[in-house]
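Take a look at the structures below.
Bear in mind these aren't lab numbers, they're just calculated from the coordinates by the rules spelled out. These numbers were taken from a predicted model, which means no experiment stands behind them. Cβ atoms are built from the backbone, for glycine too; each structure is taken alone.
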Structure P
Amino acid sequence: MRGTGKGKVKGKAKAPPAKTLILQKPVIAVTGSAGKTTTKEMIADILSRRWNIYKSMYNRNFLGNTRAHIKRIKSEHKVAVLEFGMTNSGHIKKHCQMIQPSMSVITNIGTAHIGNFGGLINGVAMAKSELIRHMKPTGTVFLNMDCEYSRKLTEKPYVGAFAGAFVTVGIESEADYRAEDIVVDEKGIHFTCVFAGEREAFYLPMLGEHNIYNALFAIAVSRALGFPIGVVRDGLRSFQAQRKRLTRYRLANNVQVLDDTYSSNPDAAKAAIDVLCQVGSGTKVAVLASMLEMGNYEVVGHEDVGRYLSEKDVDYLYTIGKSARHIARAAIRSGFPSNRVIHCQTKARLHRLLAKRIGPDTSFLVKGSHRLKMGETVLFLCKETVRQYQQPK
């Protein structure tokens, strides 16, 4: 344990600063604008095949959760795999002040919580890079070279006194761990990972090519800890994705619903649209709700998603929420047929209209910020499909 001294203010004793827990074992911290929980779970699943590990549960990544880890990490745990979340500057620093990581993963720098940084993505990058500046100075940082702002995190303003190593992953860019020969099928993704002059085949049983980055991080961290490639391969092959993160429900008459309702931001929404186009068959319907905490980026971010959708193989667009109207308007302005765009003010109206859209060979994507409870729409679509196609004749 490491602590600092006490101070006094106006004659009253000031509480001592919180001590930093420095463990004599690897502590892996994962942060980023998207993919934190999935990456953390992949790493933990692989490491638990050989070691007794401690991991943060589910997506519990707030400061109070990290404080609770201090008492729960025991001597029998060979490694701790933790998720550090943030909504504003200083949060990641506080995580590190409680438990100092020796290995850090920054999955990407995107638009999540960008409203708390004046709508400026550089502010998000600086806040995420607190992980580099406040982790073990001689540790290892894992970065995504296909992410424009992640590439900048090796520069002095973001690094501070960090003197450790950087390990990179990527698909499009040159990286220490690079994915090639990507093949997507109905159930998952095959790819080859190229690293240190080797080529190894992997299979990931989940939807969304963006999940390849999460897998590359898991491969890189596991290899850095000396895990055999066969153990890593088996861990990824058997990985089970978390609910509400592109969970796929196959229903009667080839109706399917993609539930991606845990959270939403422009980058995540575009990735989900890609998955709808890849795995959807017949009529493809995107149901997109407002994205929260966008601040000054609210209009630009929603319009970006609308323009992106207009270029994809989507047949109908339903939007709900005040901000989501910008998705609808931008899609129409970019050439998406206006008679196939419907904006709803209430879930009741949305559900009435979606009930009429259910038909044989129809695929729905439901996406929105967690607080909007778009899981209710997923449940409605599933129940309504059952009602329409499985009721007694």
Structure Q
Amino acid sequence: MPNGILKKLPEDLVFLILLTFSVKSLMRFKCISKAFSILIQSTTFINRHVNHEINKEDEFILFKRAIKDEEEEFINILSFFSGHDDVLNPLFPDIDVSYMTSKFNCTFNPLIGPCDGLIALTDSIITIILNPATRNFRVLPPSPFGCPKGYHRSVEGVGFGLDTISNYYKVVRISEVYCEEAGGYPGPKDSKIDVFDLRTDTWKELDHVQLPLIYWLPCSGMLYKQMVHWFATTDMMVILCFDISTEMFRNMKMPDTCCLITHELYYGLVILCESFTLIGYSNPISSIDPARDKMHIWVMMEYGVSESWIMKYTIRPISIKSPLAIWKNNILLLQNRSGILISYDLNSGEAKEFNLHGFPGSLSVIVYKECLTSIPKGSEFSTKVQKF
């Protein structure tokens, strides 16, 4: 669209026209003029563009996997895809992020988000905030909180989201601190909660919080309605919820048939047609009768109301390691027990393998829409925003 024509249009109309363009196009339009650059980088425009409705065909996929090298260390790789006709098309070359993550543990470095187009990649020490559309990332400073000598601190849950009160982003980590008793078994556990505020660029520890024990599962830490969700155990299985803005916890009941603690069933959380959704599947290492090895999908019709759970789908046996995400409202993305990315069409019942694989248990997927959201820079002493 020529600059001369745009100059003749009312500014409000130009604003609305630009909202319809992709991030890639907008990044080019910034070079047209200084006025365009200022408009496209303004907070008002970015916020409107974040909330602009898009077609499900315009969703993008960030895919993380780990591969073992000859030295028995893990190479962590990020891949970026667009998808049309259920085919994943690379947006640009894969990125090796091994230098940003642990090389010795590949199962606990999940992707968390998205939140306004921003995504967190984390392990037990490092947290990276990235925007796959602008290709910017920032490594956050590590948490300064340790534990007394003779004790161990194990990160069991991580979340990322927007504090709608301060309008800044936060990372939350739930750790279990315990001493090692005779025989190498962990003693009584105590929960510790660290919160990183990207507004103040500091970590803080929440005091006097009593939590149920986190039941870590691959498909958790999900953000929905400014709340982060994990699985936890009391005398039964529950969903532990953390409000990013108020920094308060509460428990949410699971469907009656899911709340019993059992080693045969695992669970995952996804968003299906904008609804909070629970997936139940067989423990990958349990010996379940193949005739009973089915996946069940429950949808919460009214968020926060446990009586509103309904079973939406029962899926024929699929040997999976874990669910990963919902794509286009009907494609369930999963990793099978061999570490291959597969899809299952909830409408047709068709399953398909992609030519994408990694070490079993290391796969992670985020479905996102491209946004211009900037990664907060912090203070002059903060780690810097970089390009990948």
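Here helix-only ellipticity at 222 nm (-39500 (n - 2.57) for each DSSP H run of 4 or more, over all residues; to 500) has been calculated and equals -2500, so which of P, Q was it run on? Label of the source structure: Q.
Tell me which structure, out of P, Q, gives 4.4 once distance in nm of label points 7 Å out along Cα→Cβ at positions 313 and 377 is calculated. Label of the source structure: Q. Looking at distance in nm of label points 7 Å out along Cα→Cβ at positions 129 and 297 over structures P, Q, structure Q comes out largest. So volume of the Cα convex hull per residue in Å³, for residues 49-208 alone, computed for just one structure, reads 146; which one of P, Q is that? Of the structures listed, the value fits P. A value of 5.5 for mean projected area of the Cα convex hull in nm², for residues 241-320 alone, calculated from one of P, Q, originates in structure P. I have 3.2 for distance in nm of label points 7 Å out along Cα→Cβ at positions 33 and 169, calculated from one of the structures P, Q. Which structure is it? Derived from the structure labelled Q.
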